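Listed below are the structures to be examined.
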Structure I
Amino acid sequence: MPSSHENDGIKLPRLQHVSLSIKSGSQDQIRAFYSGLLGFQEKQAPASLAARGVVWFAAGVGEIELHFVPDTYLQRSEEARHFCLEVSDMEAYRNALKEAGYQIIEAEPIPHRPRFFTIDPCGNHLEITTILGDYTQA
């Protein structure tokens, strides 16, 4: 499948973010810990998600991020706990996953970041995205 990086001539997806569930109302504690103590820079969350109380931090070069999602946002906290892969051809991944019998779960839109979720054989949620531009410039 096409993707973002190469390893011995094989293109691989790139880890884009890790998302974890937090208790609703604990955003200030998360900010104090990850920004105040550990030094991560908080990022503006997309407008489509910001009203839900999500907190995002830059976690490295190339838009690697940590996302924290209040447990009231999703019905099941395991949906909030996931990692995201950035790929160059999202539809190729969507088609390959469908053909292999994996469920495709459509996601709430973020400007310039088409995305969907799937669930691996052990029940872990995985987000697949392609970054087409800056979500804050929509």
Structure II
Amino acid sequence: MPDHQNGLIIGKTIYLRPGQSAIELATTISEEIAHYLTSVGDISDLNNPFNRKQERRARDIGAVMLVSPFDIIDCFEAGCVSVWECAEHLQVSEVTFKDAIKWYARKWNGIKTENNYTLLFQPNGTVAVLKSFNNF
């Protein structure tokens, strides 16, 4: 495996670079699973635009495997107010947290309602959570 890669999937086997933290391992494994589900062929040449697109897609899908809308609501309820605090609370990297938020911003055009919560996703990787109180 090239030194610049944290993981590589060949067939159904994921190879991991030793020495990664638990947070890095979770990110690497989720991204490699996403490659298994979505990528076609050898995409190691990132000078190829099609390969870059597959890499981005796998990174995004890997991020949303680790950060769900319910996780974001949990961050809100835990009192997290920054990307850093949310990432720490969920035990993911800030990059992974932001990648998930950006993906949700694209998927839901910036807004998602879940139970009594409205999530406002920004393309820059930030999110606002609004809680409604319907006690009628």
To test your reading of the models, identify which of I, II gives 2.8 for distance in nm of label points 7 Å out along Cα→Cβ at positions 49 and 65 when calculated. II
Using helix-only ellipticity at 222 nm (-39500 (n - 2.57) for each DSSP H run of 4 or more, over all residues; to 500) as the calculated read-out, with -15500 as its value, let me know the right label among I, II. II
Taking relative contact order in percent (Cα under 8 Å, 6 or more apart) as the quantity of interest, name the structure among I, II where it is greatest. I
Work out the source of 3.0 here, i.e. which of I, II gives that when distance in nm of label points 7 Å out along Cα→Cβ at positions 25 and 57 is computed. II
Computing distance in nm of label points 7 Å out along Cα→Cβ at positions 89 and 121 for each of I, II, the value 2.4 comes from structure I
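No lab work stands behind these numbers, since they all come straight from the coordinates. The model shown is predicted, which means the values in this text are computed figures rather than measured ones. Cβ atoms are built from the backbone, for glycine too; each structure is taken alone.
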